[in-house]
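Okay, got some structures for you below.
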Structure I
């Protein structure tokens, strides 16, 4: 993940860079002492997180962030003035840290930013799946196209899954956890019915209280997943 920093005090930037050594998952390719250069960098490059001072001579961090617009990166404010905290949260920032910041407190803020980035990526993926009719998986040393409407069911196999497709006798096996794939495909209509199975409701041929039939095979329905499908609409 990529962050940049904005602070008119070079010493503060150096201290932040030193703290970041404890968080190798975060990369800081650039830091800035003026807002103009920081804004230009954000415009031209991918930036996941901005760590910004608030009280700067050319522009306040609050005004700078508000002018970045809706597509701005996530923001952590860093300042010596507690009274700016409420204004910072009005801008929907990740966190507000008071200088001098300890590595532990910085770590908590970065963890929260990481979680928010993960949620943002999942939302973007879900949006893409609403319009996309297929996706690709890596199997047998190649990328294979999976047409979503042709999925009959998906079966867990440890850290792998078997994707069974209409008219294909051999499943596509790929390295992915069933839960993660189920979450991705939920928006496309596929439903998890068991800790080991995801089904395409349109492929269900018969059903009983605790199992469903797809492609001539009975699959169990777990109690925890029984509400995932509106069986009255099948």
Structure II
């Protein structure tokens, strides 16, 4: 008999997964830590086939970020005690609840709530970082890879749509962002997430009761990154 246990923890998840192999059958359990586990069984033609699937399942969980061992006690970050940084920025982006896809306000709500617990200057810095990320993606190379509305010289091009597609890149986290930044061909096609632009203003307005009028040092509007559009510079 072989038994392995794993856990996954982040700012939105605290869950476990176990797998036990006995002969030609394995049993998995999974769920939220502290909740009643759900169990599944699967049998195979022989022990070798069961072992291959056992190892395949473990490899899949590790790829998804699970860690082997017993889960330590997890404490939600005390956002009020943190200062805005690159790491904190991506942690807040990671709070987006994609299970609520189709309701953008619900998707961003956990991030808005966390950001609203931070200082006003940190909310402004969050907006600065968003602007920097979107500015870096504002290039002709990226604009040519966004699907049906991709940039083509002499044809209609929606600057707003390109902005919202870039928002989608940032909303999907640091790893995806960095990959797309260096490989424009990985830009999402025909997808957008305009709601990203509402995170800081909503958090600020809830916290202060005032309108958010912060102006970042770089603009995220399309065509602002002149180095990313050399043909326009020549024109």
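Each value in this text was obtained by applying a stated rule to the coordinates, not by laboratory testing. Keep in mind the model is a prediction, meaning the values are calculated, not measured. Cβ atoms are built from the backbone, for glycine too; each structure is taken alone.
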From the coordinates of one of I, II, relative contact order in percent (Cα under 8 Å, 6 or more apart) came out at 16; that one is structure II
Given 1.00 for FRET efficiency 1/(1 + (r/R0)^6) of positions 110 and 198 (r between Cβ atoms, R0 = 25 Å, to 0.05), calculated: source structure among I, II
II
Comparing I, II on distance in nm of label points 7 Å out along Cα→Cβ at positions 158 and 174, the highest sits with II
Taking 0.55 as the value of FRET efficiency 1/(1 + (r/R0)^6) of positions 94 and 150 (r between Cβ atoms, R0 = 30 Å, to 0.05) derived from one of the structures shown (I, II), identify that structure.
II
Identify which of structures I, II gives the largest calculated value of volume of the Cα convex hull per residue in Å³.
I
The value 12.0 for mean count of other Cβ atoms within 10 Å over residues 30-37, derived from one of I, II, belongs to structure II
From I, II, which structure was distance in nm of label points 7 Å out along Cα→Cβ at positions 118 and 142 = 3.4 calculated on?
I
Determine which structure produced the value -9000 for helix-only ellipticity at 222 nm (-39500 (n - 2.57) for each DSSP H run of 4 or more, over all residues; to 500), calculated from the coordinates; the candidates are I, II.
I
For mean count of other Cβ atoms within 10 Å over residues 14-21, which of I, II scores largest?
II
